[in-house]
Structures are given as structure tokens and as C-alpha cells.
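Okay, got some structures for you below.
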Structure P
Amino acid sequence: MSTTSVPAYAAPAPSAPLERTIIPRRELREGDILIDIKYAGICHSDIHQVRNEWGEGIFPMVPGHEIAGVVAEVGPGVTDFSVGDRVGVGCMVDSCGECVNCRKGEEQYCTAGNIPTYNGIGKDGEPTYGGYSTQVVVDHKFVLRIPHGISLDEAAPLLCAGITTYSPLRHWNAGPGRQVAVLGLGGLGHLAVKIAHAMGAEVTVLSHSEKKREDAAKLGADHYVNTSVEGALEALAGKFDVIVNTVSASLELDAYLATLTVDGAMANVGAPEKPVSLNLFSLIGGRRSLAGSMIGGIRETQEMLDFCAEHGIGAEIELISADRINEAYDRVVASDVRYRFVIDTATI
């Protein structure tokens, strides 16, 4: 297969520091788009995969599935994008396109498994490399338009963190008259607050300390509850229609489920490393639901971007040069970022 070489940052082996390298990108096929990457967000899942915490990875690994850039070239069969368009790429770059979920526009749940933007194997048998790079080639069906109402650097994290929180909020009908709780105020949680507020819901942040109370209010939260205070959760019994749980730590789920109203749902978007347990009576006693949600499909991701542009929503970011990626990883693990690192790929 014909390829071209571009600079990138990669982890050469599990848990190894990322370093500058050169990677191949395929030449454009009929339906491909070549994107000049301008910004790439750092997601905690990048760290999990580089450190082999989610199973055996493919190395060298170029992480990055929060990609914002500009179209540089299009394949001969592409009619829906043009050179110069502002575009983004999220967590997947292909799927079977034929299963029941793909046909419904839910490519993220492809029964054959979607092809991830990095740490995956494409239909050509070659490994996929992510957005910590200067360019990427992607099938046009998996490219999103970034509206002019969002700057590219603040848009990058929307391609993962934004859609990861938008999808459950939309699915469980966040909106006027609905009580929404956001559990955890980090890279995911801060966007969940912004989006739920823009949808018209009454938003409560549940956090284990006082340190983000002021931030929560600025982001649009109506209430803030320090869950480390004795009796704090008990006082919320039966209050919430939806809880979006963004944390990856193990929790006493029963205590949080008790804060749901009848028919309420707790949607989990964080991914704890170890199995969790609960008393089923926490669900049975209020016809409550404990659910999971991943990213959205391409159609819903575009809907999210358009919604965010309409409401002036972008991520709260700290822009860094590529030589600070390893430092940023350590700071993410230490929860020392408010609220998302974004790499300026011009520095790669």
C-alpha cells in the first residue's frame, strides 16, 4: 500500500514515555480526506491505553482521538467536504456499515466492532495511529464538520468528552423540568455541566471536596454538593431524574442510586478498572436503572457539535506544546488540569 510519512508523538512500548517519531499515513483512496491536524486533545483513555491498563496495546502507539483540523486534500469520490473546511475526528474511523447498529447511525456499537482512531487495526490490516500527529487520513463518512461558532482548540475535546456526555444527556431526556446530577467535575464532567445547563435542565454537581464549587457555578451548575459531608447524599434521596457518572473510581453505587427518582437512571461513562457491586434492591425499590453509555454515532456527534456552537460551548483547556505531553499525562493522573489538555500540533 502506498504511504507517506508524517511526524508524530508515539509511545514505543507499554508505559514508555512518548517521543517524537515518524509514522506512515496511507495515500488517499476514493472516499478519503487528508486532514492537517491543528489541535489534539489528551483524554485519560490515552493514558490507560499507553500504559496497557485496558489490555494489550499495539505499539508503537500514537494516541489521540480528539482531533481538530482543516481539510488539506480530498479523494476523487468525496463531494461533501472541500479543501479548507474545518473538521474533526473522534474515537472511531470506520465500522462495518452493514449491521443493525451501523444502519441506525449507531456506529459506535457496531456488532463487528468499530475501528478506533488509534490502537486498532483497519480493514487494510494496518494499525491505526491517532491525532498526536501533523496529519491524518480518514474516510469521509467518519469526519465531522466543526462549526465556526467554536474555536478549533476548544472544539478538539468535544470529539470525545463532549459526545460522551451529550449522548446520555440526550438519550435520558435532559431538559426543562428535569433534575440532572453530574458526578465528578473533570474533563468529562465540566462538559456535562455545560451541556445539561444549555439543554435547560437543573444541574447539580456531586463532588468529593469543596475545591471546585466556584468552578461549578461558573460552568452553569445550579447546585453543588460535597459528597464527603456526612448525610449529604441522604438529603438528596429521590431527587434526580438522571445522574451522569463521569468518574472512573469505584463508588458505593447504592448510595448514589438512592438519590434517583422513580424511573431515574444513572448513566455511567467512566470506566473503573475493577468490577463494581451493588444491592439490586437499590434498583428494584424505585424502578431505577443503572446504565452505561459510550460515545455517540457520527450523526449524533455532528448534532452535538452544532448544539455546542449554537450555545457557545467549548472545552475549558490548557494548551500545551508537544514536548510537554509526558508531563501532561502525569498531571492528568494527579487531577491537576482544569479541565482538558490540548496539544498544539504545530509543535510536533
Structure Q
Amino acid sequence: MDYLALPKIDLHCHLDGSVRPQTLLDLAAQQNIQLPSTDINDISQLMIAPETCPDLGEYLQRFALPLSVMQTTQALERISFELFEDAALENVKYLEVRFGPLLHTEQGLTVEQIIDSVIQGMQRAESQYDIKGNYILSLLRHMPKETINPVIDAGTKFLGKGVVAFDLAGGEAPGFCEEFIPHAQYAQEKGYHITIHAGEQGEGQNVYDAITQLGAERIGHGIHIKGHPQAYQLVKQKMTALETCPSSNIQTKAVNKLIEHPIKDFYLDAVPVTINTDNRTVSDTTMTKEVQKVIETFNLTREDYVNIYKTSVEHAFTGDEIKQYLLTFVA
């Protein structure tokens, strides 16, 4: 199978985890930011998480360096463009990128300026390549709750024009959903789709709560529904798509090795699963690599892959016109 030539869709990809190492060096030089090294190999090592981290916290440390240079409109526009460019060059036809606008305010940018900058980068890539995309606004669970609704408000003017959804990300504590019910409801009222990081670190109950309490239409990761019958049945009943990220799940110890990942079991049991990168740089991956790993590890056929691709199309936060276009690649 020619994995590069396969059409692909990535519904779970973080902007700050997908910065090119050379771009980090370029931007640091432009912005007079002191890096631990100016050697591309050293910088790459600092940006890429080990194949096996002791936990999610170790993995998340890899975001500090990229964020240090992502505080200007020009940097955000460039990094957004380059992410969509990289994806387009490996035949990703549709990409939803999530990012936390509040992580980019250190030099005084407004949330509106930040969102506008990444959309401009995406649109520049769309004009040059055969790729479509949208942005998801991620709010970090450890940040002050009073900062959430202003981000939702700032993003509202971009809904349908590059912004499509609300997300909660960051470290996953048991029972976190209850605290965020008012914010998820507020986002829904404003017209946002809802996707929530849940069930990544052993808490299947969080997936159940994300769907029942927060109205999640998709779940980021969600793999630990496997040990939680109620969450599993709810995902199946509501056809809530799981945004699985195989390489990332191994790095963060959500699963020990790929063969133990539940993606094939889910697929065979008609649980809606999608294949995604999570963080292209931090996980040192591409959609081509992720698709190849899954197909070869679990002995899937091209038909199986097409079914997973169609699931991604069905659950993408985009309009019918783009969905019909995306289906032409596997017709």
C-alpha cells in the first residue's frame, strides 16, 4: 500500500506540538530569544518527547520551547501556515488544529489577534495547497475558570470562518467535567461544536461525563472506555467519535505498546474511531506514519482504512459541501 498517496484526515493535532525545529531557531533569532542551543539536532531533541515518557507530564514539557516564540502575530501565522503545508504535502485533505489562545498572550496580543493570525496562516496554505481546515479553541483545565468565556466570546466572530469547536485539554483529573458544565453550555449556545480530551489517562468515567455533562460530540483519545462498560456503551449508542492518537498514547504510557492499543477492537465493534497525529513534532510523527503503523500492526485492509477515513469525514466539524468533496478521494 502506498501510504503517502492515501488521502488522510487529521481531527486531533495541536499547533504548539507541531512546530518545525528550524522555525523555532529562526523565530528565536528574530525575536532575540535565548535558546539552550542553536544546533538543530539539540533543538529537535528538546522538542521531541522520548518514545516512552514516564507520564503525560513529561510529554507536556516539550511544549515550553515552541511557546516561547509563539507570542507574535507573524510567528503564529507562519507556524499555522507551515503546519498546514506539511500536512498537505503528505496528502492530508482536511485538518482540524487545536490550540490554546491564552498561551500566546505573553507579549500583549489579544485573543482576537491570536485567533485571526492562525486562521490567516491556514487560509494562506489553503490557497496554495489541496487542503481544507478549521481551528478548535482549547481551554486548559488548570487555568482560571474566569478566563474561559472571554475566549469563547473572542472566537465567536470567527465561527464558520475558520473556528469550529471548543475543547478542554491539559492534565486529566478524575471527575473534571462537572467544573466546566457552564462553560461548555455557553460554548454550545454560541454555536461551537464540542470535543473534549478525556479517557486518555485511565479515566473512562471522564468520557461518560464529557458526553453527558459537557455535550461532547467527539472525544480526544477516549481509549480508556475499554475498562468502563457504561462509557463504552454510551459512545457506541451516541456514535461519539474517538480521536485516537496511537504514537502519542504510547509515549504518554496511556498504552504500553501499539499492539495493545484498542483501536482495532473498537473498529471491529463499530465504535467510531479516527486516526490522528496529536503532535507532529513532539511525537515525531506524520499522518502517513500513523496510518501505516495502524494498518500494519493490526493487519487492516485498504477497505478498513477507507471505512476509518469515512468516519473521519462524517465526524469532521465542517459543512456538507466539504464533506462531499472529501469523500471523492475514496469514491
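All of the numbers you see were taken from the coordinates with simple rules; none came from a lab. Remember, it's a predicted structure, so these values are computed and weren't measured experimentally. Cβ atoms are built from the backbone, for glycine too; each structure is taken alone.
Once distance in nm of label points 7 Å out along Cα→Cβ at positions 57 and 321 is evaluated on every structure in P, Q, the highest one turns out to be Q.
One of P, Q was used to compute distance in nm of label points 7 Å out along Cα→Cβ at positions 49 and 297, and the answer was 1.4. Which one was it? Label of the originating structure: Q. If you line up P, Q by Rg/Rh (Cα atoms, Kirkwood Rh), the top spot, with the largest value, goes to P. Looking at structures P, Q, which one was helix-only ellipticity at 222 nm (-39500 (n - 2.57) for each DSSP H run of 4 or more, over all residues; to 500) calculated from, given that it came out as -13000? The read-out was computed on structure Q.
Source structure of the calculated read-out (mean count of other Cβ atoms within 10 Å over residues 161-168, 22.5) within P, Q: Q. Identify the structure, out of P, Q, from whose coordinates Rg and Dmax of the Cα atoms in Å, for residues 33-144 alone was calculated to give 14.0, 40. This figure was derived from P.
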